[in-house]
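A.B. asks: What follows are several structures.
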Structure P
Amino acid sequence: MSLQACADIVAKGDPDRYRAAMAAPVAARRVLFPLYAFNVEVARAPWVGSEPMIGEMRLQWWRDVLEEIAGGGPVRRHEVATPLAEVLDGTGAAALDGLVSVRRWDLYREPFEDDAHFERYLGAGGILMWTAARLLGAEAQAADRVTALSQGAALARFFQAVPELEARGRVPLVDGRPEAVRRLAEGALDRMPGQREVRAILPRMAQAATIEAWQARPVLRRVARDPARVVEGRLGLSEFRKRLGLVLTTL
């Protein structure tokens, strides 16, 4: 029931990752759904109340859960924390703490301090994919390539979120000029390895962790061709493109 609760949370809060998990082998879902549900809970924690202090408390709650998991002792019972504790080890818990900490930016209206701050925020997006891949059997030598793929996917998702962030009073981009946005997309495309390349260095089960990046390259290419798509909210792929891309990725 806990795993089903995680799947339901992901289906509602992150439909694209839900599709990716459902395209993975059944055995891999036992790892993917708790991780993705954790990510949903953390991502929405800063937005559930009007006061930043409420968001701070919710984020701290999840940091406390990760500390309990890392400590190897009893972990509080919760529909996500419980199944997460069953699959996550101390190394993963310490890594995911970094994912939680960067979400404090979402609590406040201040823009990113500089490019380095923005890169740290996006870099946390790479933590989730690598943690999943490692728990599913990936070796340390694959970390750089998996992380590079996941950071490209994180930027693509961030571009898609820009209109909503602006509507909520945030300043999401350090430099929102079209030429700067194009450079961001082109840089990510240059650094991001292909999914076939990454999956070739992973055991079969760990390859499931990379499926979630299936839309990244098409989205980034759209930004590179027409940066105005970002602020105009015209980056979403058609349902047909999504389905086709997911099928081609999992073959």
Structure Q
Amino acid sequence: MKIINKIFNENNLDTMLKFDNGYIDGIITSPPYNICTKRSDVYYNNGYSDIDNLSEEEYLSIRLNEFKEFSRIIKDKGVICYNISYHNNNPILPILLISKIHQETDLTIADIIVWKKSNAIPFQTSPTKLSRICELVYIIVKKGHLHDFTTNKKISKINKDTKQKFYKNYTNLIEAKNNDNIKSKLKSSFSENFVINLIDIYFPEKSIIYDPFAGVGTTARACKKMNRYYIGSEIDFEIYNTAVSLLN
């Protein structure tokens, strides 16, 4: 079965069963934020109302099981770029997840990138909450390779005497638009430019990059443009069809 340059219409755990240990170079993804609710200031409807309105315990358990598989399928020096934000009803949820990942798997945080978007949400109708123009991207690697995981950083010069390498200036701020304005029932997606920025930092050419929440195929399209291999999982058939049509 061909699995490279393909999006599967199934749960990501089913897709990952197809991978040998250490099969992929890394992951670029954004999971459901557990925010399928209606509020007076904004209507969150990301297209996954049946699986994105979980209890805290259920949400953490599902995401943790995914990370255990992520650890199995990525190479020892592989990188996970995990974009996750919070919901006003439970702002601490992403922090709880990151803590569990560190405590209960062999993965940990190597860096944190701030993604500054073009437009802020939600609307300014809350007396206490701020509109969010930035989201975080957690760079997650195996604990044993915290200081030697793979990157794609370019060398700018090498000191002739000491042989010390100096790299181009890479910062932990990425400025990229919110999304690509693709018509779909999926209301939450990131942009190709956002993914391209991450690829440029972490993934050399010919890397195999997996997106377990492929959505409308943004990661896959960026990989295709950047000469990287992609694999994706998308559980919703309608959204999956949109992703496949955009890749062809």
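A.B. asks: Looking at mean count of other Cβ atoms within 10 Å over residues 54-61, point out which structure of P, Q has the largest value.
C.D. replies: Details: P: 16.8; Q: 13.8.
Sorting by mean count of other Cβ atoms within 10 Å over residues 54-61 in descending order puts P first.
A.B. asks: Given a value of 16.9 for mean count of other Cβ atoms within 10 Å over residues 134-141, calculated from one of P, Q, which structure does it belong to?
C.D. replies: P
A.B. asks: Where is FRET efficiency 1/(1 + (r/R0)^6) of positions 118 and 158 (r between Cβ atoms, R0 = 25 Å, to 0.05) largest, in which of P, Q? Please list the in-between numbers first.
C.D. replies: On the way: P: 1.00; Q: 0.10.
If we compare FRET efficiency 1/(1 + (r/R0)^6) of positions 118 and 158 (r between Cβ atoms, R0 = 25 Å, to 0.05) over P, Q, the biggest value is for P.
A.B. asks: Say we calculate volume of the Cα convex hull per residue in Å³, for residues 22-69 alone for every structure; which of P, Q gives the highest result? Let's see the in-between values first.
C.D. replies: On the way: P: 60; Q: 93.
Max of volume of the Cα convex hull per residue in Å³, for residues 22-69 alone: Q.
A.B. asks: Next question. If we compute relative contact order in percent (Cα under 8 Å, 6 or more apart) for structures P, Q, which one ends up with the highest value?
C.D. replies: Q
A.B. asks: Could you tell me which structure in P, Q was used to calculate distance in nm of label points 7 Å out along Cα→Cβ at positions 6 and 238 as 3.6? Walk me through the numbers on the way to the answer.
C.D. replies: Details: P: 3.6; Q: 2.6.
Only structure P yields this read-out.
A.B. asks: Out of P, Q, which one gives -8000 for helix-only ellipticity at 222 nm (-39500 (n - 2.57) for each DSSP H run of 4 or more, over all residues; to 500) as computed from the coordinates? Mind dumping the intermediate values first?
C.D. replies: Details: P: -21000; Q: -8000.
Answer by label: Q.
Quick note: the coordinates plus some simple rules give every number you see, no bench work behind them. Only a predicted model underlies this, so the values are computations on that prediction, with no experimental measurement involved. Cβ atoms are built from the backbone, for glycine too; each structure is taken alone.
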